[in-house]
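Peer 1: Okay, got some structures for you below.
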Structure 1
């Protein structure tokens with residue numbers, strides 16, 4: 001990077017030691033999955049990368065990508081059935097932020113550490129700020145002779161600690177028909193991609209089965225990559241219609257070039273399957289302030305009458321998806337709460353018989369990590385979700401996997417949602433242990449390992465849910481065969497168990513590599529639940545209904561014929 005100072009018509013240009021962004025990342029940022037067409041960190045101006053999809057409004061798909069090419073107009077050509085072909089122009093914008101150096105960058109719980117020497121080189125300004133050539137006033141106020149890494153926010157007086165993004169481009173493809181497959185190419189890219197729009201549930205044809213990939217807290221370690229690859233293979237083999245990511249995407253944590261390496265890791269999956277997200281605490285803290293998230297991952301908030309990208313809803317095939325923000329006001333009367341109540345009131349079960357709510361921090365969590373952090377949000381919103389008959393609630397935040405039985409107010413209740421904690425995406429903070437004992441009766445399965453979920457909706461009343469393990473946490477800090485990218489990561493999904501230097505996963509079945517359950521939510525059950533809820537409101541419900549649920553879990557449903 002160059003920094004130019006101008007005075008009295010004399011220009012002094014000085015090289016600032018700022019290594020390419022990817023060099024400061026561990027080897028696990030080079031995932032080998034993305035097509036090797038370019039790398040913005042290597043200063044290729046005409047490079048196009050980080051292509052990813054998200055749904056827009058009805059009949060729309062939003063394509064986003066990153067490029068350093070500021071001369072080519074951002075556009076996408078797309079084509080489909082019946083010789084359909086169209087080109088749409090998009091928009092491009094960049095942003096700048098101070099870098100933030102967190103302790104996890106240098107000493108992650110999993111994966112290889114960042115390059116400490118390169119960070120010191122960036123923070124040390126002595127090569128250019130020790131003396132000013134054009135003014136006889138000694139050292140610049142930017143002078144720092146750093147010899148150790150300073151954690152925290154970068155110094156605004158040091159341009160090497162200011163990150164400027166590539167151009168973040170978006171284009172909206174419109175006029176798309178349900179169930180149809182479309183090809184597309186981003187201007188400047190060398191590769192064609194394709195996607196399939198979700199089915200129209202009112203047509204009665206091709207709606208089912210409809211599969212949904214599930215994950216959260218991904219990051220970009222070797223465990224993360226194993227989960228992304230597992231989702232990509234599922235998309236190829238069973239036809240995943242959408243992936244839901246319940247917050248904490250890149251784990252850049254203020255080291256902003258990690259947003260670029262994350263985008264490269266995700267492209268093979270996200271350029272073919274729309275990934276719908278919500279923001280987590282790692283999109284907010286460490287100086288992030290939702291800037292990178294909102295700039296790079298536009299969600300359909302305008303189409304769902306939301307005032308912000310942080311919460312929204314959308315119909316995806318037979319699913320009405322509601323995405324909430326754990327890090328915005330949730331109390332009754334708040335913008336988010338008022339919007340939620342309006343959105344729930346508009347749900348048409350004849351169109352979308354399944355309702356899924358996604359947020360980051362879990363309401364029900366039996367792990368020792370992040371215990372009870374979302375309790376106020378639960379108190380503010382749980383009754384609204386229960387009254388509306390929400391079927392599933394997805395969250396992350398806790399770096400482990402857990403599935404509950406239908407639950408309401410802490411008790412098993414067939415009318416309550418099933419809660420899936422999917423914080424087992426594989427980020428560098430590692431698995432959370434131990435589990436709290438004894439296991440509450442609403443907790444059906446839990447394990448402190450890494451994997452992904454797949455929800456296969458079979459019809460209006462039945463869905464099969466499966467979780468598959470991909471990796472475990474290992475006590476081996478050197479990594480298998482001395483590979484630093486595998487530090488504390490065990491890739492033996494079939495038989496591994498999570499361990500740290502001081503703990504072993506104390507889950508009830510820590511060796512199980514699969515979890516599965518049928519989910520049955522018939523219209524008869526939903527109507528009975530509505531009547532039960534209304535009776536409770538008017539003081540006519542039985543003791544269990546008034547206290548929030550049934551003491552014993554309902555019998556597991558049989559699969560549909």
Structure 2
């Protein structure tokens with residue numbers, strides 16, 4: 001009898017252990033556990049003035065971009081299921097010869113109203129043969145566009161206006177906040193005007209709200225980038241101050257009992273400012289998580305510590321305190337817990353590319369992508385585009401074709417085999433470990449016009465270490481493998497299935513805070529056009 005009881009207890013313990021094991025696994029994947037972390041900056045580069053729309057379970061990111069802000073430009077969009085990993089979706093608004101806006105396509109924001117999506121944006125155009133800046137309005141039936149101009153300019157108060165922010169109150173009334181731009185005014189000041197229900201008319205006089213006035217902003221000429229959040233019946237008006245390309249660019253806020261003011265600036269401003277690691281955080285929006293438990297401030301930071309016009313995406317937690325103030329838990333540069341209520345990415349695993357689509361809960365795609373799983377069944381085909389990951393370009397090029405999976409194991413190895421279908425000089429293809437623009441490792445084959453070479457490279461902020469193997473055959477097949485043990489990375493290669501793996505004579509030492517590993521193929525010097533077929537992606541944990 002005692003034996004049966006012991007067996008029964010053992011059986012219950014085993015069942016409970018299995019349940020806990022699987023629940024822990026589920027928790028880790030679906031955002032309840034402690035596994036996955038994110039780290040700023042996120043995987044969207046050369047953008048500014050970020051705005052996020054949540055619609056039907058998906059997040060949509062709109063922003064000023066280096067590519068879109070120029071003549072003939074417009075706006076692009078990225079999507080995400082978790083606020084962290086963003087997939088490029090292409091253009092949502094593209095100007096043409098008939099558009100009023102000619103350049104300076106800045107600060108897009110989108111609202112969903114009465115079954116349609118409305119894009120407010122700033123652009124430069126001509127009024128009475130004089131170049132100026134105005135706010136415009138476009139419309140679409142989809143958050144992915146295409147958006148078509150509904151009214152451009154939306155209104156004309158006789159002065160330059162930028163940075164439109166439409167705020168829809170609980171009663172449905174729409175207030176439009178904007179900046180009276182410094183290009184036609186001594187300072188950039190923030191105003192508000194009420195809009196009609198169809199958004200096409202102003203139904204009040206524009207009202208002045210804020211100008212540079214506090215000690216941290218008094219020497220500057222800018223209050224811009226307004227964004228309003230209503231919380232506990234109070235209206236919180238976020239704004240940015242100082243020159244956008246200065247490290248001093250920062251975020252403050254003001255509070256009012258009415259959407260049209262008057263607003264009183266918080267004494268504790270700025271609430272988001274530079275640190276030893278981060279420069280020029282600013283022009284924010286705010287998004288609430290899908291489960292309603294957390295607020296995140298969405299902002300850009302500069303891609304250099306000394307100030308630059310090139311910027312990148314970041315998010316951090318925002319808290320409303322019990323005494324009615326705002327506290328930002330940032331800007332952060334170290335790993336942070338994932339937002340509440342979102343799906344965390346699956347842990348890294350092997351992929352034979354036999355499915356019709358990549359599993360985007362497993363794979364994160366950074367930058368524009370040109371992959372196909374249909375052109376050659378069982379292979380992931382990538383056609384290269386220009387990327388500036390290796391040679392930083394002060395041009396509207398960014399990262400392209402980086403496909404990674406999150407790794408939670410301390411030690412592991414990953415490999416791939418790819419066929420070279422066609423190739424341009426200077427193109428690079430192989431394995432990559434990608435944390436962000438300033439922290440990555442790659443093991444790639446490089447076409448040179450003569451004999452190709454292999455390069456093993458790590459970039460850790462400003463420090464770059466490179467190891468090369470030059471005497472390799474010009475084969476149409478290439479096998480590459482990376483192995484991680486602690487901080488040590490070893491690279492292996494061969495050129496046929498029957499060969500033994502050859503090991504690089506030197507390892508690389510590097511530690512990543514957030515580990516993502518995968519494949520890449522891109523162009524640095526040509527216009528792209530190389531075609532590579534990846535046969536498989538085996539992942540193995542090393543015990």
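Derivation of every value follows stated rules applied to the coordinates shown; laboratory data play no part. Predicted model only: the values in this text are computed from it and were never measured. Cβ atoms are built from the backbone, for glycine too; each structure is taken alone.
Peer 1: Quick check on the output: 18.0 is mean count of other Cβ atoms within 10 Å over residues 53-60, derived from one of 1, 2. Which one produced it?
Peer 2: Among 1, 2, the structure yielding 18.0 for mean count of other Cβ atoms within 10 Å over residues 53-60 is 1.
Peer 1: Now for a different question. Quick one: helix-only ellipticity at 222 nm (-39500 (n - 2.57) for each DSSP H run of 4 or more, over all residues; to 500) came out at -2000 when computed from one of 1, 2, so which one is it?
Peer 2: This figure was derived from 2.
Peer 1: For Kirkwood radius over Cα pairs in Å, for residues 173-492 alone, the calculated result is 23.1, so let me know which of 1, 2 that is.
Peer 2: 2
Peer 1: Given 0.00 as the derived value for FRET efficiency 1/(1 + (r/R0)^6) of positions 205 and 285 (r between Cβ atoms, R0 = 25 Å, to 0.05), which of the supplied structures 1, 2 does it correspond to?
Peer 2: 1
Peer 1: When mean count of other Cβ atoms within 10 Å over residues 77-84 is calculated, the result is 13.6; to which of the structures 1, 2 does this value belong?
Peer 2: The read-out comes from structure 1.
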